[in-house]
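So, here's a batch of structures to check.
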Structure 1
């Protein structure tokens, strides 16, 4: 492939039947980046998404020795919708909407346009050029939202993995949480539209991807991620242990135990309960004495 770095931001390589192509240098490549990881490039493939073409390199990196134990503290993290990540130390990690108000309005109009053209097109016929361009614009906006979400998750999980030695999260069954409430003909569901909106919000936060990133980043720094049972963490007072579903009112938790009476942010209370719970350690590596491992994606440049 004759890969060469042109400058700090750009590189070039030879592609079969295409020739010399420049690409944006976004990751350190083994054997090519000065001071980068030791290893070699074993192949590459071209990938096309809504924003254009990308080149993904397959690399082989020499494994580094096991990192020393992380000196940080333990923290519990509650994942939510109103607050993205609430920590047991009282801090929170929040983000702006993935799309601006103007981009949301643009996406809404494009979706209405695509639905109108799809309804007017005869069945089992190919979309016209105008209709296809509308689909491409919708795909680009959605891909932009995903890129912003992944970027925020990478930055946030890196900061958390650098700060804390043990990170505890709820062991959520997200696939069951986002199931449709439509039901069947014999037993139709209730509040189907509201449940569909909730499912979209949960999917937009990508809770599972957050934990996956935390697992391998914590392992690389000598830490680990622990999954604890999710039952009762948002309904139990962390101070006295009294459990009552009526104690939570949206973002406020007020303990109904007259002896306690603690009042505070509901997500912070849940995060403290998560931090106090005992769970199963998981990690991105198998050399930390953990029960299971998660495959780590190799570095890539695009």
Structure 2
């Protein structure tokens, strides 16, 4: 059964109007105009004392959150969500800091350009090159890639780009409620839309029109579910049953498994979009699963 805290989440989302900008196309267009006029800050809040934060600027700001004292044994790249429109938020930074400290990982966090300026054709190859640099630094076995929501789309599309170019991929990709088919053509989505307190197709469709730029909506740089999946690295996929992206997560898991990809599929019953980032018991369990997987600790085992 979903926890009491998780059952409050849909009520809070509806009461605060979190999903309102996605409820219709006009509201989504207005949100794009607002964000273009008044960009949101992206810098990290104060994080836990056992991590260090640095930043470089190479076209985009790229932050690195590392375990304090130079103790990093692994490298990772994290792509934040936000519908390709919204900046990274404190919940993302808290997860990133936990990963850095608890898995001894230096986590790169690119602040990629957002719509209406950023497009998939620009962002995905640049992210793939950043991932490739991390793989070259420590080797595929010591590198992972993570992304949530729109960031999950960028992460998976980047891995497909690396595969198609013949480059090494990270050891594993962690996808938290990823956007997989930007056209959202799955017929099972309609039945879920009434139960999803956060996401709606009209608004997402507007954001996608900016994000795809000159690319077709079924280009793998935009919709990774359009690509063949053979030869991809291992996937860990988190999805909630009150998220309209859930049916496509099932499609990804099925197709990837059929293509010989190692898939760990984690479904949160009654959970909303990106529930692993939320301060609820199910979110904490999901975050622990990510940490344990990176550390090579079997889920549910005792930890000292």
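Just so you know, all these numbers are worked out from the coordinates, no wet-lab data involved. Nothing here was measured: the structure is a model prediction, and the numbers come from that model. Cβ atoms are built from the backbone, for glycine too; each structure is taken alone.
Thinking of 1, 2, which structure, once distance in nm of label points 7 Å out along Cα→Cβ at positions 23 and 87 is computed, gives back 3.6? It traces back to 1. Calculated for structures 1, 2, FRET efficiency 1/(1 + (r/R0)^6) of positions 127 and 231 (r between Cβ atoms, R0 = 41 Å, to 0.05) is largest in 2. Please state which of the structures 1, 2 yields 35, 9, 6 when semi-axes √(5λ) of the Cα gyration tensor in Å, for residues 119-158 alone is computed from it. Checking each candidate, the match is 1. Of the structures labelled 1, 2, one was used to calculate Cα extents along the principal axes in Å, giving 48, 45, 43. Name it. Among 1, 2, the structure yielding 48, 45, 43 for Cα extents along the principal axes in Å is 2. When mean count of other Cβ atoms within 10 Å over residues 143-150 is computed across structures 1, 2, the figure 27.0 traces back to 2.
The maximum of distance in nm of label points 7 Å out along Cα→Cβ at positions 7 and 175 over structures 1, 2, that is, the highest value, falls on 1. With FRET efficiency 1/(1 + (r/R0)^6) of positions 55 and 183 (r between Cβ atoms, R0 = 30 Å, to 0.05) computed over the structures 1, 2, the top value is the one for 2, the highest of the group. One of 1, 2 was used to compute distance in nm of label points 7 Å out along Cα→Cβ at positions 95 and 271, and the answer was 1.0. Which one was it? Structure 2 accounts for this read-out. When distance in nm of label points 7 Å out along Cα→Cβ at positions 39 and 263 is calculated for each of 1, 2, the greatest value falls to 1.
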